[in-house]
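What follows is a group of structures, each given as structure tokens.
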Structure P
Amino acid sequence: MKMLMNVDFPHEPFNSLVLEGKAGGIIKKILDDIKPEHSFFTENNGNRSAVLVFDITDSSKIPSYAEPFFLVFKADCHFRIAMTPADLAASGLDQLGKKWL
């Protein structure tokens with residue numbers, strides 16, 4: 001199943017790591033280790049942010065995805081399960097609607 005992980009980086013220590021020339025290398029090291037399917041970097045509420053996509057087969061791996069960001073950047077991490085259109089079609093949504101009307 002697909003999982004989206006949103007990472008919100010606080011200005012510190014990120015600014016200091018950028019000024020020291022370390023932020024990019026640290027991010028690369030983390031991404032090389034956790035191996036998301038896709039990584040996107042953006043802004044969220046005025047902060048640096050990332051959206052990472054994982055194919056989750058074992059939920060016990062989730063801490064290994066978040067801890068590097070918690071420990072190094074003091075970042076906030078948020079997780080959401082995501083469905084493809086095929087997943088939604090297979091969900092039985094129409095039958096659920098009939099059941100609960």
Structure Q
Amino acid sequence: MGYVYILRCADGTFYVGSTRDLALRVDQHNAGFGSAYTRRRLPVTLAWSGEYERIDEAFRWEKRIQGWSHDKREAFIAGGLEAVSGWSKAERVRRRAGD
């Protein structure tokens with residue numbers, strides 16, 4: 001079993017990770033034992049998580065989501081994969097411009 005998760009940090013940024021024990025990992029982040037990134041942005045809250053049969057699947061999703069922009073992560077949290085299907089850099093620029 002594995003989980004990929006997105007944390008919302010106190011400064012509004014996101015942190016993406018993967019783990020075998022989601023509750024423990026979120027607690028570790030909030031106790032300052034997660035990553036250097038989250039340690040400087042406490043407290044963190046769990047914004048989204050996905051469960052996978054294998055940890056390597058969760059890790060692959062972690063790496064995929066880490067490559068996404070803040071806006072794309074926000075849209076994904078709100079609406080899942082359907083909300084970000086077809087997203088590209090050009091689409092993101094268009095959305096920001098309000099066209």
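What follows draws every value from the coordinates through simple rules; no lab data is involved. Quick caveat, the model's predicted, so the values are computed rather than measured.
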Among P, Q, which structure scores highest (criterion: relative contact order in percent (Cα under 8 Å, 6 or more apart)): P
If semi-axes √(5λ) of the Cα gyration tensor in Å is computed and equals 25, 17, 10, the structure in P, Q: Q
Ranking P, Q by volume of the Cα convex hull per residue in Å³, for residues 41-80 alone, the structure that comes out highest: Q
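Determine which structure produced the value -14500 for helix-only ellipticity at 222 nm (-39500 (n - 2.57) for each DSSP H run of 4 or more, over all residues; to 500), calculated from the coordinates; the candidates are P, Q.
Computing helix-only ellipticity at 222 nm (-39500 (n - 2.57) for each DSSP H run of 4 or more, over all residues; to 500) on every structure in P, Q gives -14500 only for Q.
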